[in-house]
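Each structure below is given as structure tokens.
Throughout, read-outs are computed from the coordinates displayed, never taken from laboratory work. As the structure is a computational prediction, the values presented were derived from the model and not from experiment. Cβ atoms are built from the backbone, for glycine too; each structure is taken alone.
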Structure I
Amino acid sequence: MRLLVTGGCGFIGSNFIRHILENPDYEIINLDKLTYAGNLDNLKDIETNRYRFVKGDICDAQTVEPLIKEVDAIVHFAAETHVDRSITNPSDFIRTNVLGTQVLLNAAKKYKRRFHHISTDEVYGELGFDDKPFDENTPYNPRSPYSASKAASDHLVRAYHNTYDLPITISHCSNNYGPYQHPEKLMPLFITNLIQKKTVPVYGEGKNIRDWLHVKDHCKAIQLILEKGTIGETYCIGGGCEKTNLEITKFILGQMGETENMIEFVEDRPGHDLRYAISFNKIQKDLGWKPKLDFEQGLKHKINWYKENDWWWKPLKSQ
């Protein structure tokens, strides 16, 4: 199978490409605009004639259409994803996440290509401490420009399936962690700050809760959906691992030999969702997937990866 992977130089996209190229039956075309979050260094060691990189914008139909004509399926990662950035500059998120997705869908419709869309648990809004986790039937309730733009793209994908019979699937994932994650995100920001002997900024009192999923487990789930998922269906991919931001912070401090004196509590961001949690019952029941990587071991590996690869993250932080 030949895949077009959009946003393949980003965190999850590059990990997916590494994972999928372990299977000799796959070929990859990676389309990425190389914004600040897209990094060629994420895949610099990939050496195979089954992989090709194309620099381009998913909003440009003249770039997108010839590539989609070449492939069997599209795996759509490309998106603006950082909530803080969406608060200060929502227009970039609408352009990429909504209009870009529509350009891809038009080309997929034209050539009748399989389309898998990567979404997020944030489209469902926030949970209280005692609420049951999100699942595929949870009503949408986006609360930031980022999550609203992703919700809009989800609706477009479903509309193209219902209106044009486009063969689609959608997956919603919880917070990912692992190597090659941009240092603007919570875990790599804290890890790299501590390496540089800087404090770590914790929003509010650090009570916000997220469900954590290792990126390798996520990539395995995406491949499974691509190969065996039911057309038209949505699958939630959770880690079954809820942690407060303060718990994450204290674990990283402990692993790096630092004290809580390195914590700097800062003003909470606007509209900061209290809790996310996501049920993976459907994908476990239908496709036999569940997360396998232990959280503490995965986070220890992540910390070591950043310690050993400052050549990768230091240029990003200097920007």
Structure II
Amino acid sequence: MATYILRRVLWMVPTLFGITLLIFCVMRLAPGDPAALMVTDVSSGDAVSGAGGGIEDAITKFHKKWGLDKPLLVQYWIWIKNMAVLDFGEEFTRPGVQISDELWRRLQVTVPLTLISVLLSYLLALPLGILSAVKQGSWLDKITTSGLFMLYSLPTFWAGLMLILLFGASGFDLLPIMGLHDKDASQLQGWDYIWDTILHGILPVATLTYGGLAYLSRQMRVGMLEIVRQDFIRTAKAKGLPAKVVVFKHALRNSLIPVITVFAQILPVLIGGSVIVEMVFSIPGMGLYAFEGMIKRDYNVVMATTTFSAMLTMGGFLVSDVLYAIVDPRISYE
């Protein structure tokens, strides 16, 4: 197992190299010059060449300052060398602000929300999937299936807005709808501060959770239905084992493979979904940071956030492969 993990980690290096090269090329070839966005008043409709040469000079200085006047391969090589030491540079719009520092601050917001959502998704989806499979064809199975399909079909932004309208000031006025803290939260201490954070996090976590919950539950149901039809399950029942022992000891472990496979995808998907959630609820996390970087054509911000997402995806697949061997000892990577 250790040899397999080491080999996979080593393979991540060229994979990450290819991903970053692709992202770099896409960003550089995309329409829009970050220099023009920084030094021109877009709303006035002024052309870059229409300000008596002053704007052209400012654009030239901007390109030179950030190395955008160099050949693309040189720019990419410089970025790769800096990334190797976790130096993602500075923001275009806020010179002096290190992206690595800002990214770390934003991750402390996004990662806890995402991990809580993943945990809730699994804690709720597994029992629902098992119950739906065991009670296949019953009214409970039909209601659960219909409800989860409805949840899965709801767009994230629409669900977030509906929760705001329902629980915000325009509805029952039960929960805060913006940010992760009240404006005077810095004056709170101890449990009051924790409680304020919990209240602000309920709606964003719910919005992040419902889609993954519905998908995971369906995967768990399909996996369980496939296993309960196997011969060894029939044998266990024929021996007179209690239904709970058959389900939780013999069927459950073997039906977890599809759910583990989904784990490699659900975490980066939730990170991507956090873009919408953080915009709807005005949460200063990594998703909103990536979106702002794309809008401003801030190459450094986009490269940093997408590189982290790629690393997260590859890490998720590695964890899934390791969990396969833990759940099913028949799987060996030696």
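Please state which of the structures I, II yields -0.81, -1.37 when log10 I(q)/I(0) by the Debye sum over Cα atoms at q = 0.14, 0.20 Å⁻¹, for residues 122-289 alone is computed from it.
Traced to structure I.
Of the structures labelled I, II, which one yields 24 when relative contact order in percent (Cα under 8 Å, 6 or more apart) is computed from its coordinates? All intermediate terms of the calculation are to be shown ahead of the outcome.
Working: I: 18; II: 24.
Of the options listed, only II reproduces it.
With helix-only ellipticity at 222 nm (-39500 (n - 2.57) for each DSSP H run of 4 or more, over all residues; to 500) coming out at -12000, pick the structure among I, II it was computed from.
Working: I: -12000; II: -23500.
Computing helix-only ellipticity at 222 nm (-39500 (n - 2.57) for each DSSP H run of 4 or more, over all residues; to 500) on every structure in I, II gives -12000 only for I.
For which of the structures I, II does the calculation of Cα extents along the principal axes in Å return 57, 44, 39?
Details: I: 57, 44, 39; II: 89, 56, 39.
Structure of origin is I.
Still on this structure, please answer the following. So Rg and Dmax of the Cα atoms in Å, for residues 82-217 alone, computed for just one structure, reads 17.1, 55; which one of I, II is that? Intermediate values should be presented prior to the final figure.
Numbers: I: 17.1, 55; II: 19.5, 62.
Comparing all candidates, it corresponds to I.
16.0 is what came out when mean count of other Cβ atoms within 10 Å over residues 154-161 was calculated for one structure; which of I, II is it? Show your work: numbers first, answer last.
Numbers: I: 18.6; II: 16.0.
It must be structure II, since only it matches.
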